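Each structure below appears as structure tokens.
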Structure 1
Amino acid sequence: MKAWLVAWQFLTRLPLTIRGHVDESDLAASVSCFPAVGAVLGAILYLCGWQVSRFLPPLTTGLLLVALQILVTGGLHLDGICDLSDGWYGSRDKERRLEIMK
């Protein structure tokens with residue numbers, strides 16, 4: 001259970017109280033829970049989108065869902081996508097592109 005809580009705290013901005021000290025081994029153990037945390041976050045976003053789409057047009061619904069994802073996760077995943085895109089499509093030499101994507 002501690003691994004799941006550490007994963008949740010690492011991947012989101014939603015506060016959870018974890019009793020005791022969290023060290024590197026706890027973070028390493030939490031990696032196996034990342035897919036489960038992602039599934040819960042995805043389910044939450046899906047349910048929000050499903051409800052909102054009944055009242056708002058698709059573009060507005062999509063924008064609200066992206067904003068909600070940024071609020072919940074701190075934009076962690078979108079930052080990675082932006083770095084990857086900048087590395088792939090930026091007009092820089094190979095070493096600089098790889099540095100950007102790290």
Structure 2
Amino acid sequence: GDLTLGQLTAFLFLVTLFIQPVQIATEVLNEAQNAIAGWRRVLDVLDLEPDVADPADQGVELPEGPLDLRFEHVCFNYPDGPRVLDDVHLEVPAKTRVA
């Protein structure tokens with residue numbers, strides 16, 4: 001029953017070779033469970049009914065061609081905050097860009 005250093009080294013090497021695939025399989029199983037849980041959350045979101053109703057069939061007819069954009073007397077403040085925009089006027093001509 002004596003165990004040589006070479007036999008001990010070979011045994012430990014074989015144990016390591018056996019444990020590594022088990023660890024990898026455990027990691028793969030964990031990732032698969034995370035993926036399944038994520039997919040279930042996606043399906044739950046897709047099954048939700050939208051909170052916003054479809055717009056009415058009636059709408060405003062817009063004139064043909066390019067349209068200007070104009071804001072007049074715009075005011076804005078954050079809840080419980082000071083007014084950050086006060087009586088602002090803005091006009092953006094058609095076919096122009098504003099940055």
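Every read-out reported here was derived from the displayed coordinates using simple, explicitly stated rules and does not represent laboratory data. The model shown is predicted, which means the values in this text are computed figures rather than measured ones. Cβ atoms are built from the backbone, for glycine too; each structure is taken alone.
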Source structure (of 1, 2) for relative contact order in percent (Cα under 8 Å, 6 or more apart), computed value 16 | 2
Determine which structure produced the value 92 for volume of the Cα convex hull per residue in Å³, for residues 7-62 alone, calculated from the coordinates; the candidates are 1, 2.
-> 1
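Please state which of the structures 1, 2 yields -16000 when helix-only ellipticity at 222 nm (-39500 (n - 2.57) for each DSSP H run of 4 or more, over all residues; to 500) is computed from it.
Values: 1: -22500; 2: -16000.
The read-out was computed on structure 2.
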Comparing structures 1, 2 by distance in nm of label points 7 Å out along Cα→Cβ at positions 55 and 79, which one has the largest value?
-> 1
Please state which of the structures 1, 2 yields 391 when volume of the Cα convex hull per residue in Å³ is computed from it.
-> 2
Comparing FRET efficiency 1/(1 + (r/R0)^6) of positions 15 and 87 (r between Cβ atoms, R0 = 35 Å, to 0.05) across structures 1, 2, the largest value goes to 1
